[in-house]
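Participant: For reference, the structures are reproduced in the following blocks.
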Structure I
Amino acid sequence: MQNAPETLATLVSESEADDRPLSSALIADRTSTAGGQVWRTLFSFPVMLATLLTVLAVLTVRERFNDPDLWWHLKTGEIIWNTHSIPRVDLFSFTTNNHAWIAHEWLSQVIIYGAYKSGGYTGLMLWLCVFTSLLFIAGYTLCTLYSGNAKVAFLGGLVIFFFSTIGLAIRPQLIGYLLLVVELLILHLARSRNARWLIALPPLFAVWVNCHGSFLFGFIILGVVLLCSHLDLQWGLLVSHRWEPRQRRMLAVAFVLSIAALFVNPIGLKQVLYPLDVFLNQHVGLAQVTEWQPIDLNDPRAFGLFGVAGLILVVSMIRVSKLEVQELLLLALGFGLAVRHTRMLIVFGLLTAPVLCRLLANAWDRYEPARDRPVPNAIVILICILAIAFGFPNSLQLEQQVRKTSPVEAVEFIHRAGLSGRMLNEYIYGGYLIWAAPDHKVFVDGRSDVYDWTGVLNDLLKWETLQTHPSTLLDRYRIDFCLLSVDSPMLRVLPLVNGWKKVYSDKNSVIFARTALLEAKA
């Protein structure tokens, strides 16, 4: 038998004797292998599931274009885009007397306006579809890594979809929730793979603080993880495993640097403290704005809230699966927030979906790439792409959505009739009026913060609930005409108030004007 050097020499000699055919064969073989690997990756089972979540995202938001708050976010983004400066006072209403106002979501608003500037209504809808899809796919990825089962993780994606339906809209909060998932991904990768992932946390928070106030929840989560990283205990099924010393040090450093990163903003301390102000000082807004009110027990999502929370505890006991202290604390945090504020249901979904998937990871056999079937996956992906193309609304459909719920025709009448002076408008109409009728400053809009600070929101609440005489508010703010929705209870009251007359109505809106204003125009 030849020894190893002799064998190697023989192979080299043979290769040199017929170099071209051997090299060509190797290149062809490697190219074929690489091409096959790319094919199997692009049309793998997890990619197919992610594509299904994208279809679900598009079909979910295709009728959600006209959120009332979209318009004032869009107008703020336009101002920042054109002036290269961030508004520091209220520019849109006459009731606050140019009160100080923090445009704390300025970066998201610029991104939203950039989508509009690039493609109009279609650009905005594309923005919504893309960010919703990213949220679902990032959540699915988190559940996959956390559970180790790409199949069961699809259930986590559906859980996130179910609870996120409460707040999917063209608003900065969508970016905030996506960044929350990114934070959870970073923390999991740092714990399970490499602590260097923690280096990404400070830049993440530097972006997050300028996009949405949900960075506060991100910090609470980071604090919970930091606390639990020092715990080492086992109490029945409740456990906590202490992180390695190097991991704990890097986590502590990332925490401190992330605090510093919050001040990488153009507004300063007020930007950082804004979320706390919402919960501590904006009592009227929290009590009256629907999305901040406690969850309605008749909402199917309320059943899902209690069901998912209960399922996690039951599965843990039945399957004798250990529950980490960190998971229990985050579950309690998400549950408490969702019960008190409806809009926090999405936070609950993002925090609990990975835990549920981990507990059910062994309920279904795990994904094995070697057993994957790319052709059926490719067929499903193609069908999904066609569904997305046909499901995406065109510009006419988007315009119809706007007309369906916004006072489009009423604004046209105001311009046509030349109504001038001070306008009292429906709360949900304020955002659209800021965008579509900038020549008429609004009474109130979706920026409940500035109206809470100045007492305007409380005055409007008393007017709508007849805690004061209707004329009191109308005279105090020197209102010339009122633009109300057809559902406003004041439609039955204003006809009884002397000096007011209905001058316009359609299927959405009604306008009342002072008779003195009408006589002056005549």
Structure II
Amino acid sequence: MTASHEALQAAPFAGHARAWLPALLISFLVSLLVVLPFFWMGNATGHDFQYHVASWLDAAGQWKHGIFYPRWMEWANYGFGEPRFIFYPPLSWMLGAALGLIGVWNRVPIVFIVLVQTFAGVAAFALARRLMSPRAAFFCALCYAANPYALLNIYMRSDFAELLADAFFPLLFLFLLTTCGFLDSAEDAQDKKSWPPIVAFGVVSAAIWLSNAPAGVIASYGTAAMFGYAAWTRRSYQPLWRGAAGLALGLLGCAFYLLPAAYEQRWVNIAQALSAGLLPSENFLYTATNDPEHTLFNWTASTLAVAMIALAGFAAIVARRKRASDGSAVTPALWRVLTLAAGIATLMMLRVSWIFWVLLPKLRFVQFPWRWMSLLAVPFAIFLASTMNRHRWGSVCAVCVFALLGTTGVILVKRSWWDTEDIPVLRAAIVDGNGFEGTDEYDPAGDDHSNIIEGKFPEVQVMDTDTMQGPVRKPVVRVERWSPEEKDVSVSAPLPFYLGLRVLNYPAWRAEINGKRVTPRGGEDYNEMVIWVPAGQSNIRIRFTQTWDRTAGGLISLATWLGVVWRRRQGMFR
């Protein structure tokens, strides 16, 4: 140990004040440097940019209606809506919506990235400071805040949800290592008393699931393998049951999201998430397809993955030769765990792992094998930082890291699509009542949303006007209330007729006429809600109801966290 490292361990509270502020400043400056091109080039509008911004705008609009946790996305499918918020984890779109309400919408992507990557750097520092000297831990924060996969997400993918999920990965490793007993310093012993590692691991696991579902799958399978390795090397089942408890806690803690998302998949065209171009078999490293643009991006991601693997491998070899007296606490056991994580991530990006993608439940919904770079990024940053205490190799690694990150940033900035009008156009589409395009996999079952032509549709429409020609008085239809989850319409009609509403049929919608429940039918071109209305005066009420799976999921999550608090007070989890 170095003197500074020993001092930090001996006086943790004083060390916190001296170390955390520089770590925060370094992470913030690196994050600010990453978004610097945004200030004069506009927003980097990657593959998922409009998807995420549309979610932010829609959620922010629903908050103004008093709907804190929206489930139905009102303006998708040009105003006919879709149940996107049931299936997409809430943390990222809630954060984006909150930033939009308190700031300038065109700058929300910048603020989002800076906040998330600053947190990512601090999280990496929290892990690294347990393994190495403060100087090396600061370098780890830098490496993780600007790691190549994060840059790919920022400049070319605009996957804000995955970016948020990846920021939690260093903490996931920290609590995994603590749970397995690989970190046994005095400070860790104190943390175990104040914040049990199983609970901490469960909280972070839940945060990842609530940020991005593919990242949740990767985190679950990756950590399960590492818990299994810890049990095997220690000849004890304890790491296994602790790991199972932590993973179960995370899943149960976010059951309010996971249970409805799992159960209600039968109500949407979820298979479209694995349509052409989104299959794992089409996205292994350096896979070529018939789509030149898809192939070019896949090769870009593949090259970054190979660069990360090569540099992490070189740094791991250097780290393996280090001794504890060099100022690093990366013990042989820790080195093997981190190497295992890097090896798993590397294997899962290669075609030889196809059998796992076929057999392991839900793994195929990760879609892109190169997403395993999110797991690789942690040992990548740790191994690189661990070389800092060797004067010769530390300088070599530092040069290689800055060259890789700088080159990656320049190339991706040049290849990205830059725009300043995407957000104003989406905002105008909501203000004008036109809405925007929907999502294939969240399209309600039985519907073909591709038949919905872009344009402004009326909220209600008399469907069978051809039968009401001549002297027959046409129905008088008046919209009393039209909010994202509630529609009230009054009708006065001389004859029965069919009324079409600008809402896609979905089982969670409940339709009533004069207090009596009715079953809507679908339209001819797409599955809009069509209701048969009798002659006379009618009051039509449409409500997006609380289904049993959402109620059960919420109760499970509430019971889980209340149980954790109660057991913590009883002295459990220690």
Structure III
Amino acid sequence: MECSPIIECNPKALALGTDSGDLKGFPGFVMQAAKSASADWTEQESESYEDTTKIICNAIPTNKEFKDEHNPNILPESTMGMVGKDVRLLSSKMTERVFNGDLKISNKNVISVGHLIRDKNVDILVNMEDMIKTHFGVFGFTGVGKSNLMSTLVSNLLSTEQNLKIVLFDLLDEYTGLLIDQILKNNGKIVCLGEKTLMKPVFDYVNNPSPDKLESAVKIFLKNILLPKGLKEEKDKFKPSIEKLLKNEKIKIFEKGFSRTVEDFLTEVWSDVEEKFGSTKKGKLREMKNEVFGKNLKDELTPELAKDFMNKLGFGKDILVFLSSVQDVKKDTEMNDRVRYTLVAALKQIAERSEIEISKHAKIGMEEIIEGLNDEDKKSLYLIISHDSHEVRRFANDLGRYLFINRRISGRISPLVLCIFDEADQFIPGTPRSESEQLSKYIIETLTRRGRKFGIGVGIATQRSSYLDTNIMGQLHTYFISKLPRQYDRNVVGEAFSLDPDQFIQTFKFQPGQWLLVSHQAAGIEIPIPIRVLNAENRIKECLSSS
């Protein structure tokens, strides 16, 4: 009995007279061939009677085969596809069996990540535990729907029977709207790193709830919530859900006095202070730094010391010290503005940190978060946001380190915890520029290398793949790829995941919501699968209508 190898084909081009599809040649011939191509398609729709028109396909072997339609068992491939043999299209049912293998949606560890672009009847499944433990990445340019995809993945993961824990580090605070339904129903919390993260009316209500403060808190929250284009017209419908967030104490303040030296602080901010200046102005700025901070580099940066530095720089309430280098910098408007909006602004946040008292019910501490992540009885979603990217990275290091050590010492391997890093190039850059980037890079590398043993997984999303640490990228076993216009980004992704450049070609025509899924362990087959993901906006609209 003849066996039929199964291949995934992608049409590449019309061959206008050559097998390669090359359009070089005598202009008259090329033009005539091009004119006849359309007629060839329409006139030979049901039966081919000319051999001049060809379709070139890239065939990707699946290494699988089946005997015939009467014996449709999927088997390991034992034969090769031959030139000149007939090609037959698989039915939706057989296609689903090929792509999903033994995965069944009835299994509590299996989720759907979308359907085939070419056949909406074929759902593509992945083993959620394998996807999380072996880590995954989302790579695509602005506008392709990275946040939308991540929101859908989080929702699907939390819809299973597993008591999964998800911690999403959201630098741009764009997931509150896209995950508001999951925050409300899955023991969700929005963890704000410092009171400055919240607008004052919102903070005032969170810190001291009272009916007379609720309306203004909801109004300012609603005004400033970030939403994708498809949800902006639905903005007013978010009001009841925002009221629930506030009334149900879903917003918490994480308050911690970071113990860091003046030298660590300067390492974080100084590249921003010097940015875009030439060597002469950089020299003046460094003189100022040495004169203002030089004697205190190894000291802890307390609020009192921060105020002292502000005074020395001439931005405090009382100008205590007049330094020649400071006067030189302040005379230059451009340098003065740069110092004001980078260095002084950062010092002001530290100086004011101890002046506001956070009420007990509004606080959340590291021990409470770790306890929640180890709770076997319920699912949890933590959204981590801050006005300061350095604090998010430091918190990521603290949380990851405490969780990893806690589980290693106790031998705990469950429940499963997924740490998601949006804008991952800000967490795991190839070349860290600050102390906080070094910290976040270190802990993420630790979790991707050793977290699997203790039930900890990592997910990342970015539009600038070329900025990422390639060693960490190499630890990912599942990835979703969309448009990457920059060749360097494509090269980095291709090298990290052993993808042929030709496999990126089809992504150039992808619409928002379309992705190339590649998984070495979590999916039913190890070939690139073009999928369409459900639109998270529709899920949110349904939630808003029912609230």
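Participant: Out of I, II, III, which one gives 0.95 for FRET efficiency 1/(1 + (r/R0)^6) of positions 274 and 298 (r between Cβ atoms, R0 = 25 Å, to 0.05) as computed from the coordinates?
Facilitator: Answer for the origin of the read-out: II.
Participant: Can you rank I, II, III by Rg/Rh (Cα atoms, Kirkwood Rh) and just name the one with the largest value?
Facilitator: I
Participant: If you don't mind, there's one more thing I want to ask. Of structures I, II, III, which gives 0.60 when FRET efficiency 1/(1 + (r/R0)^6) of positions 114 and 490 (r between Cβ atoms, R0 = 41 Å, to 0.05) is computed from the coordinates?
Facilitator: The correct label is I.
Participant: Here's something else I'd like to know. To which of I, II, III does the computed value -20500 (helix-only ellipticity at 222 nm (-39500 (n - 2.57) for each DSSP H run of 4 or more, over all residues; to 500)) belong?
Facilitator: I
Participant: Continuing with the same structure: By the measure distance in nm of label points 7 Å out along Cα→Cβ at positions 226 and 426, tell me the structure among I, II, III with the highest figure.
Facilitator: I
All of the numbers you see were taken from the coordinates with simple rules; none came from a lab. Since we're looking at a predicted model, the values are computed, not measured. Cβ atoms are built from the backbone, for glycine too; each structure is taken alone.
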